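Asks: Next come the structures, one after another.
Values in this text are rule-based calculations from the coordinates and carry no lab data. Only a predicted model underlies this, so the values are computations on that prediction, with no experimental measurement involved. Cβ atoms are built from the backbone, for glycine too; each structure is taken alone.
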Structure 1
Amino acid sequence: MPGIRVTIKDLAKRMNLSVSTISRALHNNPSIGEETTREVWKLAKQLGYLPNSVASNLRRRKTNMIGVIVPRIDITFHSYVISGVEEIAYKMGYNVTIYQSKDSLEREVAITGILQTNMVAGIIACLALETQNCSHFTRFNSLKVPLVFYDRVSNDLEASKVIIDDFDAAFRVTEHLIITGCKKIAHIAGCQTTSIFASRLEGYKAALLQYNIPFDPNMVCCATDLSYEEGSRCTRKLLKLADIPDGIFCANDYTAIGAIQMIKKSNLRIPEDIAVAGFSNYPVSTIIEPSLTTIDDRAFEMGKTAARMLIRQIEDRDVNIASETVVIKTDLIVRDSTKRAVATEAPKTLVRREK
């Protein structure tokens, strides 16, 4: 039957047997004789019969499908996370379906409804920028569907989380700029209603305080979507200040590259006049000239960790696994955009202030 999916009904008609008999034979039910079972399987292979896994899952109310909700696939960080999730899921026999919220709360709510209908085995999610109330995820707790958040997480729900220490990473980037000689450091910040970007701003402020550099609110420019264009816009605004910055820490690499392009257009040198640092270690950070100092947030490892946590919860349902939080270690990658001739020695008795 080329081009047509062979069904159990087709097998039953060919063999003049009931559908239930064919079904039991395909499941090697001992109530069906060995010869009949053997003949059913022989015909099934000849005709190219494939089990209808969707129908089977509906009957068993169980799937091997993992739903992943990401804000935007076109953001390098999330594509790396997806790759990490898929690597582990494939090895463990799970399929992955990707959904984009496009940073919209409305879309995120709709996606959770779709995932509930599809009866996925578990869910990995990063919250949309618009999401403040996470009540739409509570349905999965009541349905006992395992849920793991990554990066942008909810602290109001009982769910496992995979995160980085954004405060500490931002502190280290700002500290690096100070040690390389910067004294007027600006910050291009992300949306402050999102905890990771609020933590990066606080880490920046804490480093300034630690090194006795006054915090100037005029040196902070908040971007809405952390795009190249936002980086250029914020840098243009910072360069109009009476006392322009000599260092800029950006909340991601896209805004950092926008900053570099605007600084070049203003005929200023990088890093001699203004040093620039980003966050996330996107591939473009090694292509831009000068290459970009940044934080490697190890997104691929974050995805793998989230998948391992989720699958363990899926497969150990009889074991009471409490929600857990894993903090992925980050690395400061120093490149040409901050390598200045003049440097300041870090205090030997430095005590990092906590958030």
Structure 2
Amino acid sequence: MRGDPALTARGPLGRCLYEYAYTQGMITVAVAGASGYAGGELLRLLASHPEFEPTVVAAGGRAGEPLGAVHPNLTQYGDRLLVETTAEVLRSADVVFLALPHGESAALVAQLPEDLPIIDLGADFRLSDASAWERFYGGPHAGTWTYGLPELAGQREQISGSRRIANPGCYPTSVALALAPVLAAGLVRTSDIVVVAASGTSGAGRKASDTLLATQVMGSMSAYKVGGGHQHTPEMEQTLAGAVGAAVTLSFTPLLAPMPRGILSTCTAPVVDGVTVDDIREALSTAYADEPFVHVLPEGQWPQTSSVGGSNSVHLQCAVDEHAGRVVVVSAIDNLGKGAAGQALQNANLVLGFDETLGLSVNGVAP
């Protein structure tokens, strides 16, 4: 494997770290925010990765506790102690994952070496528009990193040549993969795009909240941040605008579903005259023909969150509502998988020159 051109062609950083791993052992990994849902899922995936070894598991308020007390499912790492999240402990690793609340990554990054590979699962470096950041997140804009959605046209090459990756949000991942190919092909119009998406409760994070109590969630669905108030809206518009090369207007309504994980996004847009469902299917199938994680389902089979749980897969299906003159594309992902930790690991694989599928599964866990 040492001379494998598929690995060594990834650039100087990938070659350097691959040679290090080959001669010295595993590439060491630091996970900040390891006590959260995304951090825990990342550690679960890293446990099966053949090249990465978590050596730093850091947290905030739960520092000092054994990891097994926070994530009882992580038996392999159960006796490891969570440490305080500091730049000093993070810089001891070869690669850093930041699974922190939005707005907390930038201060840490400023204290870390510029050549240290970092995958940020938060929103700090996703947006290119400083005013959009200030409106939806508040505080100063920290800058923009390479956007880590490999399946977008041309993005995989940018990721492979970067050290700093902004991992996309969960909702934007599901929406971009559903709509980018049909927008790029000119099959739908760029205004009046409407997305209604349901997410599992883990998408809200682990912080206690009345709205996430079992008695509030069980047997019920609810909308939240309705009317353009969700922080992922500008990220969706930015990503789709990049795919089509023109401004995009999108209305987004998120729903909280009574399930722990998963996102089901129903994305609609005005169809261009003469476009058929076969045209939409062809655009999606062509765009993702060689993608290991994105699957356009057979006709008549619709995405469901239970099929992608625990995986890095995306399931897509499409239709044309001729009565309303709209295209409908439905996507299903695991918000903690392709929507967070799985995608972060996929990006790290690309940055470091490995096969992007290492440590990741296309198969969901069911029932």
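Asks: Suppose you compute distance in nm of label points 7 Å out along Cα→Cβ at positions 194 and 242 for every structure in 1, 2: which one lands on 3.5?
Replies: Working: 1: 3.5; 2: 2.8.
It must be structure 1, since only it matches.
Asks: Still on this structure, please answer the following. For structures 1, 2, which has the highest computed value of mean count of other Cβ atoms within 10 Å over residues 218-225? Display every interim value, and only then the final one.
Replies: Details: 1: 17.0; 2: 10.8.
Across 1, 2, mean count of other Cβ atoms within 10 Å over residues 218-225 peaks for 1.
Asks: Name the one structure among 1, 2 that Rg and Dmax of the Cα atoms in Å of 20.0, 63 was derived from.
Replies: On the way: 1: 26.7, 91; 2: 20.0, 63.
Going label by label, the one that fits is 2.
Asks: Which of 1, 2 yields 4.0 for distance in nm of label points 7 Å out along Cα→Cβ at positions 26 and 298, as computed?
Replies: Label of the source structure: 2.
Asks: Now, a different point. Can you say which of 1, 2 returns 1.00 when FRET efficiency 1/(1 + (r/R0)^6) of positions 170 and 314 (r between Cβ atoms, R0 = 41 Å, to 0.05) is computed?
Replies: The structure behind it is 2.
Asks: Then there's this: Can you spot which of 1, 2 the value 1.6 was calculated from, given it is distance in nm of label points 7 Å out along Cα→Cβ at positions 226 and 338?
Replies: Structure of origin is 1.
Asks: When distance in nm of label points 7 Å out along Cα→Cβ at positions 90 and 106 is computed for each of 1, 2, which one produces 1.4?
Replies: The value was obtained from structure 2.
Asks: Suppose helix-only ellipticity at 222 nm (-39500 (n - 2.57) for each DSSP H run of 4 or more, over all residues; to 500) works out to -8000; of 1, 2, which structure was it derived from? Display every interim value, and only then the final one.
Replies: Working: 1: -12500; 2: -8000.
Derived from 2, not from the others.
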